[in-house]
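Structures for review follow.
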Structure P
Amino acid sequence: MLYYWYAESRDRLDVDGASYLSPYLRFGMLSARQAAVAALAATQITSDAQARTGARTWLTELIWREFYQSILYHFPHVLQQSFRAHLQAIHWDDDEAAFAAWCEGRTGYPVVDAGMRQLAHTGWLHNRARMVVASFLVKDLLIDWRQGERHFMQHLVDGDPVANNGGWQWTAGAGTDAAPYFRVFNPVLQGQKYDLRGAYVRRWVPQLARVPERFIHQPWKMPPDVQQAAGCVIGTDYPAPIVDHAWARERALATYAQARTKKPGFF
């Protein structure tokens, strides 16, 4: 049953669609080879097309883990710096208050805050949520991806230095086969797409529990009377956004573009 809905549900924050096998892979209780054999066997023994698709999708996710192992072996410098040399010249914003707000789930963006609070409370985080919170730190706040990488390693029960590094470099656009630097996750749209009715947000950010569905991913847009009725006054019960996403996106694109014009010192 692990594979049946995996392809459709693995990105959903509001359903229980993850495999939860990452800690077992991390600490050797399950080997990647065992997992791959099981996934391949599942594609062969089932006659259900949906189940086969789910098993194949799960296997591709497992392959990312092994891919990052290979990258580290051949390019050990990635544990300290960007794989892409031209992105080592990025001028990061060393904003301690913004970083603390991100760590504590006080950014004012519900899906980001839900993810960071889940991480702090459970030591685990859905892969889609990892990408969303990482993109927000790197692209919206323009804070060095290595700070996020360290924070994850301090809190994740499945914290794997290699996979964690690969994931952060992917998000930052700094690694091999990474997301392009101009890909910036919109935290509102990510919530609307992957937490359709706000169940995930309401679970981890109880201050928003009574917020109407149409405002759950943009609570700052609630009129004052709706805020009062929901028991969620923005700026008092729940923070206003610490940064404007549209402005932050343009800042990130300009910063990355400037870094790309500089000649790398090596590689």
Structure Q
Amino acid sequence: MTRFNAITSALFDPLLAPFGEEHAWFDLIFWSVAGGIVALIVYKYVSNQAGIERAKNAIKVHLLEIRLFKEDIAVVLGATGRILLKNSLYLGHNILPMLVMIVPMMTILFQLEAHYAHDPLPVGSVSLLTLKMDGRQPGVPDTATGLAKAVRLELPAGLSLDAPPVRTADGEIAWRLLAEQPGDHVASIHVGDEIVEKRIAVGGPPRKVPVLRTKGMEGLLYPGEPGLPAESSVYSARLSYPERDLGWLPNGEMGVLATFFGLSILSGFALKGLFGVTL
């Protein structure tokens, strides 16, 4: 996961930068359309285009058969069965291109989410840093009392605690942080002899925001910073950031997701004739 995020970030960070973090709407539209084109190219060269065309034509024929002989129940039932069979074949022809397509499409989406779904913390705001312990690791205390003794948060200049930490018995600790000065700060979480660093973006221009650092696969969704090592006693460290205002586009993670898939699908159908692709 960490290597994959590092490779994709090294590729996309300079690609996204020339379009400007200030003009998120342009990058979201551009890369969503690019995602649709990637999908068309994958379908053209990976899918069985002839098989898809035959299945679609057969479905049309059997639908026409139902319309022409709608009074004959035997013909209608037979045509309906054949439609279901051809539809299964059609779906089968789409499985392989979808499996191939999911990697580049998700890579683009994850990078767009990291760059444009959130804003840095405003100076003077309060946010929640949540730490989740990995109880499967040896030596990690299971109780709130044990966690209190094992975990300590060290903050750099520019950040301060707004309230004492809250600890739960299921291995979570939450700190309310006050963002005092702009910058890309690094907080240090001490768990016994282990030190886990968490980047925190405050103020300044819009940029790639490090929301979650984790050892789980959900780290693929948040390529803003490296994942945690497998042997860490910490499972994840998450910071709550405000949603970015994307103007006339929907805001936040769900907004980026909806924009990407909506425009990718629309552009795919709009350009399929140009690329000679049967969907």
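A value of 2.0 was derived for distance in nm of label points 7 Å out along Cα→Cβ at positions 114 and 210; which structure in P, Q was it taken from?
The read-out was computed on structure P.
Computing mean projected area of the Cα convex hull in nm² gives 20.1 for which of P, Q?
Checking each candidate, the match is Q.
Computing relative contact order in percent (Cα under 8 Å, 6 or more apart) gives 23 for which of P, Q?
The correct label is P.
Work out the source of 2.5 here, i.e. which of P, Q gives that when distance in nm of label points 7 Å out along Cα→Cβ at positions 162 and 186 is computed.
Derived from Q, not from the others.
FYI, it's all coordinate maths here, none of it is from the lab. Keep in mind the model is a prediction, meaning the values are calculated, not measured. Cβ atoms are built from the backbone, for glycine too; each structure is taken alone.
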